[in-house]
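Have a look at these structures, which come just after this line.
Just so it is clear, none of the values below were taken in a lab; they were calculated from the coordinates. Remember, it's a predicted structure, so these values are computed and weren't measured experimentally. Cβ atoms are built from the backbone, for glycine too; each structure is taken alone.
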Structure I
Amino acid sequence: MKSKVIVLDTEELDKAVERIWSEIGPDVSGKRVLVKPNMLGGYHPDSGVVTHPELVKAVVEFLLREGAEVTVGDNPGGVPGPGKEPDSVAKRCGIYDASLGCFKNIGSDPVEVEIGSRFVSKVIVSRAVLEADVVVNLPVFKTHNLTIITGSIKNMFGIIPGAFKVRLHALAPSARMFSELLVDIYSIRIPEINIMDAITIMDGSGPSGGRVRPFGKLIAGADGVAVDSVMAYMMGLEPKEVPMIEIGRERGLGNGDLSMIDIEGMAYRIRDFEVPSPFISSVSGFFNRFYEFVRVVPILIEGRCTRCGACSRSCPMGAITMNPYPEMDRRLCISCFCCAEICEKGAIRIPKVWEDLLRRAHLGFLIKGGRA
């Protein structure tokens, strides 16, 4: 059965949301609805990192008019610490006010659930996710250094409270393994509808350090795998090149084949869009020695670092020590890039493979990473 994906302009967000619901939206009257934005950190609304608050507001307004009981919530990236509390993050990125009084710290009420994963038998999930009658997933159109894309599937990683998310990275250390684990978690509570924020988009070194470009679109569908497939196509990828999409398709969670997706609207290849190479993800699960050779260690940009310690607290392998700036131990680093992902100052950069190889050879960093 084919999936439907709608691509819309965002000049009038309220009308775009109404149209999406009229064509593919579930009934929400009298139901408990969880709106799940991407709230990675306290980034500016126009950063391309977090779900734009104007989209959150338009969705919440619509749901309230329809008589839904609305909760807006997400678990930010990294280990909670000063300034990393969900309320604080939501206020800094504009989602708190955009939630119109519906924002809740969903991480404060976790519950343990069994999961059919080869990496872990049980995970901690926010109770609000499991109790919702309808989940509205609001991912962002952007790249990801480890998983190639961030989209509908990966956005549901946010149903896991921050500290436990860090542990999960350690249990699935390679790009391919982590992609599989993300699909495992997505399977816990598949959203009823996905509305991807492509108001601004990010290419290059995503999910928080890439190039931000205005785009003015929404990409929506009930099938999150299909929505991610359309995004991947627009990025210049084939959906099968993205492990998350291919694994989701193989498991019957959605359509990852463009021939099985009815696209309404203009879905086209974006000119000069830079994506992380899918090569590393494809080999990492199969040729571990080669992957060890080509994997990279993040570089600190000391001039931007405020020595807040968030990267050290959030490293799943304990590979970062503060001395007084972050120092990265190559022997322990698994190249999950959590440190770069959660650094709101952009003080950690992901080098190219060739750059890291030259850096190791020229600077003699055969064991430890360094600074830039």
Structure II
Amino acid sequence: MLPVAQRLDWTSRNLPLTHQAIDRLPRLDGVRIAATVHIDVKFAVAALEMQRRGAELFLATASRHTTRDDVRDHLAQHGIPSSAWRGMSEEDRLDGVRAALEWGPTHTCEMGADISTTAAAEGRTGIVGGLEATQTGINRLEGLALTYPLFNWDHVPIKAGLHNRFAVGRSTWVTFVSTTQLSPAGKHVLVVGFGPVGQGLTEMARALGADVAVADIDPVRRLTARHAGWHVGELDDLVGWADVVVTATGRPGVLDAARLSRLRPGAILVNAGHADDEIELGALGRRTEVIPYVETATVGGTEVYLFAGGAPANITAGFGDTLDSFDVTLAVLVSGVGHLVGEGASARPGVHLLPESAWLPVARAATLR
């Protein structure tokens, strides 16, 4: 693989919206950002640019499987430390979250709310503002008595409607096809969860020739899926029908042991959600790699396959969203940091939707490029 510096240069050249958002930032002197993110070359561009604006950063990882170790090392050499490595245990990952808290952040920038929930549980002080980028994180923040304002940018229209729906759906199936050398064409594909990510997964699967069904616990989403023309049913009934099951719920243990026992022989399990725990991996027993990122396991005497270790498929087995797609997302993240240290600093404690004033300039610029 090419050196990180060379890949950073190419990545940076293809993130014009992110650079425009960086140019709108104030100076960030005194701002200490603890981030739980996927440590890859795209985020590295934003991290280094925010550092040049005066911020200090410490990185934990949002997933045990998505850290690019060479990128982590490059950032460390440039004064951005982390406590993460690819393939680390969940215990080590959570130790990294605690290390980020011990570092003494003033702000958080998260995918999954690990730092925020840990800080609340331990009564930590010193954080004055935060950002959360995932539905998983928003779910975990429900009911927490936060002492600072935290801005939800997962529900911002250009995040939910573009990144979650289109970019993740495309990159997940592109990664699946290029890695497994299998096509969804002619296969029964079950998408579990019909939020924006699930909607993108269904549309892309159909475009690739799959016969698609949807399961969701929300009656409104089930109704929406039915009116969109999808087969809709109960997860317990559909799981045995599917050749490929893709989770996109933001909830742990959706495919539990009982449901896994209903899988048909040769079924392939894929997770497109944020967290590593949507599939109950312990129920799969011993796993054996057959090709890179594809493992075989036996459940109740039935052989099935697990893709990308049950971690977020597109960024574990692939490189995540394309640069031009992720440019919009990363520009919103950077703009969110600007809001945190600007007018958002005076917001009341608790979870707020990132306001239009923070992300609308990104949308306007994206339509003109």
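Thinking only about distance in nm of label points 7 Å out along Cα→Cβ at positions 78 and 326, which of I, II has the largest value? Before the final figure, lay out the partial values.
Numbers: I: 0.8; II: 1.4.
Largest calculated value belongs to II.
Going by mean count of other Cβ atoms within 10 Å over residues 230-237, which of structures I, II comes out largest? All intermediate terms of the calculation are to be shown ahead of the outcome.
Working: I: 21.6; II: 15.9.
If we compare mean count of other Cβ atoms within 10 Å over residues 230-237 over I, II, the biggest value is for I.
Match the computed value -9000 of helix-only ellipticity at 222 nm (-39500 (n - 2.57) for each DSSP H run of 4 or more, over all residues; to 500) to one of the structures I, II, and report its label. Please report the intermediate quantities before stating the final value.
Numbers: I: -9000; II: -11500.
It was calculated from structure I.
Out of I, II, which structure matches 8.5 when mean projected area of the Cα convex hull in nm², for residues 70-213 alone is calculated?
Values: I: 8.5; II: 10.8.
Computed on structure I.
With distance in nm of label points 7 Å out along Cα→Cβ at positions 222 and 238 coming out at 3.0, pick the structure among I, II it was computed from.
Only structure I yields this read-out.
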